[in-house]
Structures are given as structure tokens and as C-alpha cells.
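S.K.: Take a look at the structures below.
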Structure 1
Amino acid sequence: MKNGDIARNVGHNIAEGVSHIVETGRKVVVDTASDAKDVVVEHSGKAMNAFAKLIRKRPILSVGIAFGVGYIVMRFARR
């Protein structure tokens with residue numbers, strides 16, 4: 001076996017190893033992001049239900065709060 005063949009084989013093995021590591025890392029990131037999305041969707045649904053109940057109980061207060069928040073955001077956005 002020539003030195004060039006050995007170097008090529010070593011390079012090929014390193015490339016396969018790196019490819020495997022990258023693919024494994026990608027799978028971990030995708031799975032973690034999917035789990036995080038599921039948690040966010042679940043909690044946001046609960047929050048929306050809580051807000052909907054609050055708005056039904058006190059609609060005038062809810063409109064006042066929405067107006068106040070909108071006014072404050074507008075003031076900051078102008079700067």
C-alpha cells in the first residue's frame with residue numbers, strides 16, 4: 001500500500017466520522033427544537049384560554065389594558 005493510498009483512506013475515514021457526528025448533532029437539534037415547540041404550543045394554548053376567560057369576565061378592563069399597552073408601545077416606537 002502506498003503512502004497516498006493510506007492518506008486517502010485516513011482522509012475518507014475522518015470524513016465519514018465527521019459526517020456521522022454532524023448528522024447525529026443535527027438529529028439532536030431537530031428533536032430538541034420539536035420538543036420545545038410542543039411545550040410552547042401547549043403553554044400558549046393554556047395562556048390563551050386564561051386570557052379569554054379574563055376578557056369575558058372583565059371586558060372593559062381588558063379594553064383599557066389593551067389601549068394602555070398600545071399607547072406605551074406607540075410612544076416607544078416613535079423614538
Structure 2
Amino acid sequence: MVSLLIVSHSAQLAAGVKEFAEQVAGGKVHIVDAGGAADGSLGTSVDRIQERLRQVASPEGTLVLVDLGSAVLSVEMAI
């Protein structure tokens with residue numbers, strides 16, 4: 001099963017998208033979020049993204065959804 005990682009500059013936005021996606025997926029997809037900077041402000045955390053990627057690692061792959069272009073850079077650094 002492909003897993004899903006939601007990366008957002010806002011921890012609240014990432015958590016809300018995760019909650020919505022979990023309800024739609026009906027428990028059939030492993031979903032985690034990595035939102036906000038390490039200090040809780042707006043931003044992204046490479047360390048948090050790496051941790052969440054390890055949590056959702058799947059032989060079938062992991063789909064990463066991002067909110068802004070700089071989140072793509074953070075995900076690329078994490079990988």
C-alpha cells in the first residue's frame with residue numbers, strides 16, 4: 001500500500017489535511033503529517049520530515065503532498 005506524507009508550512013493545516021484524508025481513505029492508507037518549523041512557527045523542518053518519512057516507509061512508495069515550493073526543497077533535503 002502506498003503511504004502518504006503531508007508537508008505544510010503550517011502545523012494546523014497539515015493536521016487538518018491529514019484528518020480529512022484519513023476519513024476519505026477509510027483507514028486503508030497510512031497517512032502522517034509534517035507541518036511547521038521545529039520551534040512551532042510557520043515553516044518546515046527537515047528533521048521532522050525525515051522522521052515522518054521513516055514512519056510511513058512502504059515498499060510500494062510514499063506520496064508526498066506539499067503546500068509551497070520551498071516545502072519541496074525541504075523534502076528533497078530530507079530524502
Structure 3
Amino acid sequence: MEGQRFFDLRRWGIAATTLNGYVSTGVGGGAEKNRLQQFTSAEVFVAKHNLYPIPDQQIQLSKASGKTNLTQNTGW
């Protein structure tokens with residue numbers, strides 16, 4: 001099940017609490033940001049991370065009759 005937990009956390013709506021607790025606040029595993037070198041530049045999980053950005057090319061291709069049918073996800 002490796003690699004699936006992130007998507008489960010996002011779907012359940014608890015990704016921010018769980019991941020931020022693991023990386024920075026020390027809840028659920030310790031403040032890994034202070035203990036492991038690979039996490040020193042880790043960002044906190046924010047609302048924009050719940051959705052992927054839509055490629056600009058797809059937004060441009062969605063134009064029909066002068067109207068854009070796709071809009072970029074919030075935060076991207």
C-alpha cells in the first residue's frame with residue numbers, strides 16, 4: 001500500500017493535519033523537519049495541494065466561442 005496513503009489522506013480531508021504534524025509540529029512522529037536533512041526544505045500542506053494544477057495548454061485549448069471553459073484551480 002505504499003504510495004496510496006497520501007491520496008487516502010487527501011480524500012478523507014485529514015491530509016493537512018496529518019502531514020503537517022509529521023513534518024513540522026511534532027505530532028504523530030516527531031518534528032522530522034528538525035531531525036532529517038531531506039525534510040529541512042519541506043513545505044507545509046495547504047489547501048492548494050488538494051488539487052493538481054491544470055496545465056495552461058489545456059486551459060487554452062478549452063476556449064470555445066471566445067469563452068474559456070476551464071479555470072485554474074485555486075492557489076495555482
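Values in this text are rule-based calculations from the coordinates and carry no lab data. Predicted model, so just to flag it, every value in this text is computed and none were measured. Cβ atoms are built from the backbone, for glycine too; each structure is taken alone.
S.K.: A value of 1.15 was derived for Rg/Rh (Cα atoms, Kirkwood Rh); which structure in 1, 2, 3 was it taken from?
M.R.: On the way: 1: 1.51; 2: 0.95; 3: 1.15.
Of the options listed, only 3 reproduces it.
S.K.: Of the structures 1, 2, 3, report the one carrying the highest value of distance in nm of label points 7 Å out along Cα→Cβ at positions 15 and 47. Before the final figure, lay out each step's value.
M.R.: Values: 1: 4.7; 2: 2.0; 3: 1.4.
Of structures 1, 2, 3, the maximum of distance in nm of label points 7 Å out along Cα→Cβ at positions 15 and 47 occurs in 1.
S.K.: For helix-only ellipticity at 222 nm (-39500 (n - 2.57) for each DSSP H run of 4 or more, over all residues; to 500), the calculated result is -7000, so let me know which of 1, 2, 3 that is. Walk me through the numbers on the way to the answer.
M.R.: Details: 1: -35000; 2: -14000; 3: -7000.
Only one of 1, 2, 3 returns -7000 for helix-only ellipticity at 222 nm (-39500 (n - 2.57) for each DSSP H run of 4 or more, over all residues; to 500), namely 3.
S.K.: Who wins on distance in nm of label points 7 Å out along Cα→Cβ at positions 23 and 55 among 1, 2, 3, i.e. which is largest? Could you put the intermediate results ahead of the total?
M.R.: Details: 1: 4.8; 2: 2.0; 3: 2.5.
When distance in nm of label points 7 Å out along Cα→Cβ at positions 23 and 55 is calculated for 1, 2, 3, structure 1 comes out on top.
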